[in-house]
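Following are the structures in question.
Any read-out appearing in this document is the output of simple, stated calculations on the displayed coordinates, not a laboratory observation. Since this is a predicted model, take the numbers as computed values, not measurements. Cβ atoms are built from the backbone, for glycine too; each structure is taken alone.
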Structure I
Amino acid sequence: MHKKLTTLIVLGLSLAGCSVTPSGQQTELPKLHTLYDYALLDNSGKLVSLAEVADALASKQVIFLGEAHSHPGAHLFQMQMLQALHARHPQIALSMEQFETDTQAWLDRYTAGEIGEWTLTHYARAWPNYKGSYRPLVDYARDNNLPVIAANAPKDIVVCVGRQGPALLDKLPPNRRINVAKEMDFSQEGAYFEKFIGSMGGHGNQERPSQRMLNSYAGQVVRDETMAQSIVNYLTAHPQSMVVHTNGSFHSEDHLGTVERVTRRLNTSVAVIQPVLLDDPQHSDISEDMLKKGDYLLLIAPISDNVKLPEYQQAWMKSAFTPSNVDCNFSDAAGSE
């Protein structure tokens, strides 16, 4: 890979569809010809360029780049935005949901040039889509001497909290407990709680979510609190730095999740870029409520359905959601492998 990545420009976007601005005016939306095409709206519904967004965000300290996992356009945008922000704010760090806190040493060794990519992806438990989605970000950081923060909670701890609830944290040996946030808010109320339970199919005719749902929410909180703590730890040690954080869009949508847990810990300036898949790029409207989900919206084209015919639904579910074989009997000798 070259030391400097050439900035890619998304070309050939024609206009179709509209966005309703708070003033009631309509902004024409771009037609997205390929999965690499994207467009950006500010929270007034106005189309803006990547350079304009980068200029506006240069004064912020934490930038959340929400993503639709594995979407080519979302990951292309992340790379271009990191590069643009780096040009405007040289003291910048990349924070990633996609690496867990106990793998930080492997990331450090890779960005220092001590180990190769296979070693990183194997021992740092990189996501399966690492090479296609995150390699450009990490290699850009390596080639430009930028810190990369392994921000997320270890998966085995998250899974076990999701099974047993927050009490599991008290059973962790010290060498594992330090891998997740020290302080966590598991309150079963508020906008984020309601949003999560709703996404799980909760409430409806039920007066109270099931214990399984509540435990799943606790697992989600462990992720959000740990990512927030990772970001704040870095900023506390490097107060002049900017942190660009990549995460699935649910973690930062509406300034909830990880975002609100950062601002609870630290009086800092944040911005959220929220991806929106236009189901029909030629006939899509962006409502005022949608515009509030982030400081900017990243408009991207839809990805093909995983399954169209019902006879394949069960096979897809089995392949996509295999049961976890995580052992929740933690000991001092045990680690996340």
Structure II
Amino acid sequence: MVHTRKIISVLLIITLLAGCIGLSVNAADSLLLPDYTMTKSEWDSYWNTVEGDNTQIALTPGADATQLNFNWHSERKAAVPMVKIADNENMENAKLFLGYITLADNDQQTNRVTVTGLKENTKYYYSYSLGKDNWSEPEFYFSRSADSFKALLVGDIQCSALDDGTGYKDATNWNTTLNTALKKYPDTSFIISCGDQTQTGASAIEWAATLSPKAMRNLPMATTIGNHDHKGSTYQHYVNNPNSQLISTSKTGTPYWFRYGDVLFVVFNTTNANVFESHALAERAILANPDAKWRVALFHHDLYGTGHHAIDNDNYMLQGVYSAIMDKFEFDLAFD
């Protein structure tokens, strides 16, 4: 939505207590995220190493808490879609997972891998293929209990690719805000982004900025297609979403769902006016998860707010469509 609304909502933490929906968490000190905050000089030095680098790896939630999805760009035929994961930084006795390749919208390829069999409350280390027997330096990932957990809700990150200083400012603000939130909530299990990850949806440089925070190497982010993402077609190349709807009329990407403990998250694409696709997504997700105690809907458009977009024609239409879907499938909570 509007750029001024961007990432302020990062500070909104889903801390839904057991009496409501059971998303609070008790984490061991050994599984707390580090302090990612940086001074300006530290950030500037780090930014010089990642600016414009769209090959930074992205983590996304798997189909459930025992899985984790990976996605990264590389030059075509330069890398094999492989991830190694171990419970030690030396990567001893690491398990190897093989994924698949798709062509990106530029001269690169997208590498996608799903890791399975993760145990809860464990510190893992992963490394991914850079090609020619080269591997990335190990990064860590905390698998947390799915019985109760925290998720960090963000919206309108909207990193731009402008070289007039705006791109740097957007990345700086996103990094600072995310780090501030994680310092306060170091037991966060994953991030939920309710859309507009980028400004135009058409630039690899925008995604390089969105993926630039160091915390993004350690936390999966469940993304939603926003109207700014929908302006282009890059979104689909930077995510590895589980249970994606195979057929969609959207050029941007497909909606999906994932399960975390007793909570079923259904991620809709409100930039697509095809009512039948959204209805089918909800139906399939719920049929596959009849025992889920809680149903949470995620979408981008502000269907329940009072901002200036509330009177947009498309919002009027979407309010009717999604109110009906929320009621029919008895969703307990909706985030936008």
- helix-only ellipticity at 222 nm (-39500 (n - 2.57) for each DSSP H run of 4 or more, over all residues; to 500) computed as -6500: which structure among I, II? II
- Message: If relative contact order in percent (Cα under 8 Å, 6 or more apart) computes to 28, which of I, II did it come from?
- Response: I
- Item | For FRET efficiency 1/(1 + (r/R0)^6) of positions 141 and 285 (r between Cβ atoms, R0 = 30 Å, to 0.05) computed as 0.20, the structure of I, II it came from | I
- Top of I, II by distance in nm of label points 7 Å out along Cα→Cβ at positions 133 and 181, largest first: II
- Re mean count of other Cβ atoms within 10 Å over residues 125-132: value 18.4 computed from one entry in I, II; matching entry is structure II
- Computing distance in nm of label points 7 Å out along Cα→Cβ at positions 45 and 101 gives 3.7 for which of I, II? II
- Across I, II, Rg/Rh (Cα atoms, Kirkwood Rh) reaches its greatest value in structure I
- Query: mean count of other Cβ atoms within 10 Å over residues 53-60 computed as 20.1: which structure among I, II?
  - Reply: II
